Structure 1
Amino acid sequence: MRLIKGVWKISIEEFLIYRLTSFFTFILAAVFFGVELVAGHVYFGATGNVGGWTETKYQLLIATVSSMVYLYNIFFIVGHENMSEDILAGNLDYTLLRPVSSYWFTSMSRIDIPSVFNLALSGAVIIVLLVRGQFDAIGTVLYFVAFLVGVVLFFLLNKLILTCTFWLDGFTALGGIMEDSIDFLSRPAAIFPKLIRGLFTVIIPILLITNLPVEALQYSRTVSYWLVYALVFEFSIYQLSKWFWRQGIKHYFSAN
């Protein structure tokens, strides 16, 4: 708890120092989020149903994926950016010497305060849409379970990619590949070709985690199967990323 309080204290101090930059970051993110919602309204302006999706479900998909990204950013984005730099510069020593898990500390060493405000905005939209959709209690619970599963898997895949920096310098350029993939695949799965749908649902389940929360609102046995699959895949990636991290530390060279 002392460590968490320290992380929040430092993050807030940095936010106050760069508050103007943080303010513009929030405004730009809010504008882009609003544009996506307006675009969704335009898509469904002529008809209330496109490919089995209503406007409410589509808007909920946009708000859900945005909230996933914001929640990830709050706890992990700054830590992951610093982690790659520290690995390449040989400045990971202070982290490795601390009496805490280096795997987690390198990911959660800072809090991205602007994303807190963005999450509050997208979260409010989610609540409005859930109320408007009048979904049942079971579907709503499964929605939030699938939402958290998606955030964790988003974190694990990013951690796995960035850990490759221990071996390959050029992997820092792939730091934003997960964000770009999430953005590209934050649309109804049915609109994608079968090959892309299969690849990003089963092999690299990014499309699965973006669509599953909204699909879970109309509970079915298929949703349960996909949720179990996502949990099993997530556990496997967690073990793999921890193993990668341990092997990566063996290849680490200090600059001190």
Structure 2
Amino acid sequence: MSRAHAKDPAPAMRTRRVMAQVRFETISVLRNGEQLLLSLILPLGLLIFLAKAPLLSGLGIVAPGSDPLTVALPGALSLCLASTAFTGQAIATAFDRRYGVLRQLATTPLGTNGLILGKLGAVIVVVIIQFILAFAIALGLGFNGPVNTLALVLTTLLGTAALLSLGLLMAGTVRAEATLAGANLIWVLMAGVGGLVIAHPGEWGTVVGYLPSGALGDAMRAAVGGMGFDVKALIVLLVWGLVGTLAARRWFRFE
């Protein structure tokens, strides 16, 4: 066979490198105790607490006699995604950058794009695990609300893109210690007042609806236990994803 007709092995090699990086990143998350606390224990614990405690009905968020899981489950799913795609990746990437790991990986055949795809793939794998556990717990607690699968998948993809790009932007521009403190603080704010777990009424709810956390929460509540698609929230997530990706490509530094 002539060289002109020989099959180019480069795409297959690149795919294997990216998949190897996905496995490495996924295992790193699942073996890290702090990452597991942030990504699994806290969101799933919140799901059980909101489902069992009378907090939601006491605050008037759900009507008396209504199923609190219609609010608790989408809130927990949103928190799972934010924990993994934003906070966890921001902290891990910032310390990889500090210790020179990113610089070394960027000079290997994996390359910059392969490194980013590896992190994205790991986030998707961990989020799938989180979602399976969250739905299993919710079903065990008696959840029988509507779930729009297409809306859930679209919300997850757009939310992952938006939060991961912003997390990488922080990790690639801010010192590791500042990223550690800032990412955890932002996680608390997103969960508490950012519309990620529960919707906020009035003007504040309007404001946070245009933030990534509020848009993710709105879209997730529509997909799980709600009306299906929140088009405005999905557009907001898309815009944040594009802005975050362009900003990360422009300002991210490997050293």
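Here are a few things to note about the model shown:
- Parent structure of the calculated result 19.4, 64, given that Rg and Dmax of the Cα atoms in Å is the read-out and 1, 2 the choices: 1
- Read-out distance in nm of label points 7 Å out along Cα→Cβ at positions 188 and 244, computed value 3.3, structure in 1, 2: 1
Read the figures in this text as sums done on the coordinates, not as results from a lab. Small disclaimer: the values here were computed from a predicted structure and weren't measured. Cβ atoms are built from the backbone, for glycine too; each structure is taken alone.
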